Structure 1
Amino acid sequence: MVTNPEGYDVSKVEQWISENISELSPPLNWIRLEGGHSNLTYRIEDSSGKKAVIRRPPQGVLLPKAHDMSREWALISALGSTPVPVPEALGFCESPDVTGAWFYVMGLVDGRPLYNNEETLEWVPQEKRTQLAHSFVDVLADLHAIEPKEIGLENLGKSDSYVGRQLKTWYRSWTSSIESADYDDPRAEELQEFFVEHLPEQKKLSIVHGDYGLHNCLIGADSFVAAVVDWEISTLGDPLADLAYAINAFPDSSDVIPISPEAATAVKGFPERSQLAQRYGERTKTDLSKLDYYTGFNRWKTACIVQGLYARYMAGQKSSEGIDLEHMRERISIALTLSEQAVNRLTK
């Protein structure tokens, strides 16, 4: 329990809640919740024992579109009536006069995110891990099946090539980070050229989460996905890119380089990545013949993201205390190798 929650003017926020959210009756008890992309997230409990979660961006100067509370609010509000499990949308405040930033309040879901293998071992019995993986991919399939216009999200993002735009964005990130990182790899450019030249036609425009993983799901005690959270980079895009990103976290017998032994899925009991892809394909009636393109694209994108982060550490823009920079550098090369392997499977 905290008395001075970071980023919140308690008296003003509780007054706003009292006036706008009938389900809660301040005063509140505040407990900090970790995770959530640095967003200031607290569990709050009112005088009657009713629990909820409040969330706002971190303090300080933010990049444009970063930590977008209005986007998260729009998603959980719209998806509440669909098969996709999300927390209950309780209230959204877009007046910075209350506490210096937009914030929203959502229902508390009884579940846990899984960030690493220890959390999986503690929370999900081995005999329930296939069930969890199936629930995980089924929820994603249900999300992609929704017509954005039917729930008022047709303006969530652009309708042109989702992957094409990201290829430009992340290659620009790679090239601009080379000098600070003192690191380049010709495979980054070669792969980018391949992905641009062989870009598949985007056959379906779906709501995509953008960072769908067990770390952004709340897993119930029954080992089903109880809710999907952290929607701040969701948009409209190619569902196959979203699928490939999500299942890349799972192991497969075809892997030359195994997933990290610390990963949440690096424990016994989970089905292989190829089996999850097949389940998704059967559920959505989707042609997965080019899935390796999206697998390779996501591995390449990971390399670009990690290289950009590595560059900021090397330039002194972020403190590297406690950071294994050599391991981070290795991750860039590994991601490019995995991307190459996916492309090679595609061109056989």
Structure 2
Amino acid sequence: MKAAVYYSNSDIRIEDVEDVPVGPGEVKVKIMACGVCGSDVMEWYRIKRAGRPGGIGAFGHECTGIIDDIGPGVDPRWKVGDRVAVTHHVPCNTCNACIRGHTTACDTLHTTKFKNAYGAFAEYVVLPAINVDRGMLRLPDSVSFDAGTFAEPLGCVVRGQRMAPTGDGRSVLILGAGITGLLHLQAARQNGAGFIAISNPSPERLEAARKFGADATISAKTEDVPERFKELNGGMGADTVIMTAPVPVCVEQSLDAVGAGGTILFFAPTNPDVQSEINIWNLWQKEVTITHSYAADYHDLSTALKWIQHDRINVEDMITHVFPLKDTVEAFSLTARHRDGSLKAIIHPQE
């Protein structure tokens, strides 16, 4: 089969790779669509994980497709031809982290992946039995393959806002107006937030934020983001700050913008070599909570897919570019450095 093999963000080659067999409890999925995630284009991370010359293929995880083959022992409710959304990471459901509700902190979730060495920027993936059991969802007929790719990123957002609530009329500041920022924006509205503002240095992205429902936008290029938010919010800091832009200045802005009794969600990680100073005294006096969230579990993915199915979140208008597999490098380029109104790029591996 053909798969996109990663050497660098600007060097992604379409190669013939091994088409692995389907074993007991496993399912083979013909990939119809796979979104390009911001983590896919974190070049320092990808190259570090490669660990060897010759490229890697374990990337591409926001995917939907059609069941192509089923191994013995799979639950009979699954049939060849079923439309599905699948995820590469799944928890054990029995460790201490899982039992305490932190399924995405589970060691199993951090190590599970598709059976084949190549991710979903490929014609097919094979799901191990554990992924079939807790990482495969039926894709409703009313949801397109492209829209279904948002189940994973939106699931991560759903989980993040469980960690940092946005309901009950809370004021919310979102730092970053990329795809995750725009999904957080819509999810906050869905969850019952009050005033929602979003910041970004790009006028084009701020315009997109207004389109998707922001009450106010703040230019991170020309304005003091925390001070401008307080001006817009009646002099008060944010009840919830969500950092989706993985840059050190946004850590500082989060700490400066949060209000008394507020919560900061560090949703996007900075480079692991980056160190950020935190004034514990200020946080202590203001009773500020700092939290994080990573990935999504079956519950989060199910919620996200229902929101998509019932038009609670507008994902279709986020899709600005669709490419065949051979143009994966162009999709990466648009995701790494947005231009021409680009928001979300999706790959169609069968084209």
Structure 3
Amino acid sequence: MKENRTDKIIVTLTKWLGIALFTAIIIWTALYFLKGYRYEQTNDAQVDAYLSPVNAKVGGYISKIYYKDNQQVQKGDTLVVIEIDEYRLKINAASAELMSSHAKMPILAANEETQIKSVEVLKAQLSGAKARLNQQQREFDRYSSLLADESTTQQKFENVGTALAITQSDYDQTKASLAVAESKLNDLRAQRNVIKAEIEIKEALLERQELDVKYTVITAPFNGQIGKKNIQEGQLIQPGQTLAFLVNKSEEKWVIANFKETQIGSFKIGQAVSIEVDAFPNEKFSGAIESLSPTTGSRYSLLPPDNATGNFVKIIQRIPVRIKLTDKPEKLANLSAGMNANVYVLKD
């Protein structure tokens, strides 16, 4: 009797469990098809965000690293320090070259002053030479008249003519010397402009070296969380090399959902979207379609497929859709770039 009663209980429990399981399957199937009827959905989606690279502006050996993997940093925090000795030597060399260029100015000024005085002396000599030339010319004219009247000898006339030629030569020589001196003075004044330009260049080079010294200290450009550390102390880095990636927690995040080309026919900008993230299965996020890619994802690959070559097999392509998250920043704070998501777009 006990065995029959036990069998009846087992049969009854099995019956009701079967009914419950069947009911659950029916409800799940109904919800699944209802969701499929109301939504276009895909599980080919990920959370995305801007990853800002932290790059070195100058090269050198790393002296000290001040961050660890996944560390929270504040704007201005020192991340990496590059050895500075080489850059200090460059500053000293640039400073010495600038001092050398500045030292040329007093020497040039002294030479210019000397040349000005030389020009003044030659001008005075030219005035005296011109006066002597005028006097000798008058003497020559007078002896010419005396010779015409036969009041002087040919020898005296020739002597006066020779004296005039010598005086003319002295005048021309003094005049040429003055022109050379003035030209040299102009050269010295032109050299002043050259030295001024040289000083400006040396000042710019010194500022550049000082800027390079500043760049040996690499700081965080904004508040955020730094990623994996892939550098070591003593390592040689090059200008422009990426040292780490920094995620700005205050910047917006979005979702890239890759829908089949057969699903996007009715998609519109601003269309409501519901998002489930695998990391937070009991929480739903709201969003809206922000844009649709102008091409399929395969077109961005290194070797895009060419259906005109070989045997053709039709494959449904996927279109990347960018979805803006519309929830409050506090709710989105725990989302990280790369998290998998399920996206549901409400059909119109």
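One of 1, 2, 3 was used to calculate Cα extents along the principal axes in Å, giving 61, 42, 40; which?
2
Can you say which of 1, 2, 3 returns -14000 when helix-only ellipticity at 222 nm (-39500 (n - 2.57) for each DSSP H run of 4 or more, over all residues; to 500) is computed? It traces back to 1. Source structure of the calculated read-out (distance in nm of label points 7 Å out along Cα→Cβ at positions 202 and 274, 3.0) within 1, 2, 3: 1.
The maximum of distance in nm of label points 7 Å out along Cα→Cβ at positions 114 and 258 over structures 1, 2, 3, that is, the highest value, falls on 3.
Where a number appears in this text, it was derived from the coordinates with a stated rule and is not lab data. Keep in mind that what you see is a predicted model, and the values were worked out from it rather than measured. Cβ atoms are built from the backbone, for glycine too; each structure is taken alone.
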